[in-house]
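Asks: The following blocks contain the structures, represented as structure tokens.
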Structure P
Amino acid sequence: MRNWFHQHRGEHEEFGRRYRAELAGPEQQDALHHLRELADAGTVTLVTAVKDVEHGHLPTLRAELMQEG
């Protein structure tokens, strides 16, 4: 996804769609479940090196984490 993101700057909706599809995998769902458990126990801070945070992966990841798994 990182390579695709850098090659298709400006296609934010398509990136979000592709990233959500990637997060739907079983291993990714397990990881999201674990992050939700950590968040239930306290604060979880998401960190990134992306310069354009609003159009990067964090908004999509945050939305996925906020959903009931």
Structure Q
Amino acid sequence: MIISAKHEVLHCERCSALFECKANSFTKCQCSTVQLSINEVQYVSELYDGCLCANCLLDLQKEYQEGL
């Protein structure tokens, strides 16, 4: 992974993987690749407070959908 000095490097709150947060350039952030519904966003926010990597967001989306 190439890390840029202008973006914050975070640990995923769920799996501890390192990722580059581009909140100041959201459309280029890795999390923008995961399209969550309003209900899925609420589900994730009830479990975690911080940023999550795209892989964990996808896992939680699947977990939510399987629980319906």
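Asks: Can you say which of P, Q returns 37 when relative contact order in percent (Cα under 8 Å, 6 or more apart) is computed?
Replies: Label of the originating structure: P.
Asks: Quick check on the output: -18500 is helix-only ellipticity at 222 nm (-39500 (n - 2.57) for each DSSP H run of 4 or more, over all residues; to 500), derived from one of P, Q. Which one produced it?
Replies: Value -18500 for helix-only ellipticity at 222 nm (-39500 (n - 2.57) for each DSSP H run of 4 or more, over all residues; to 500) corresponds to P out of P, Q.
Every read-out reported here was derived from the displayed coordinates using simple, explicitly stated rules and does not represent laboratory data. Since we're looking at a predicted model, the values are computed, not measured.
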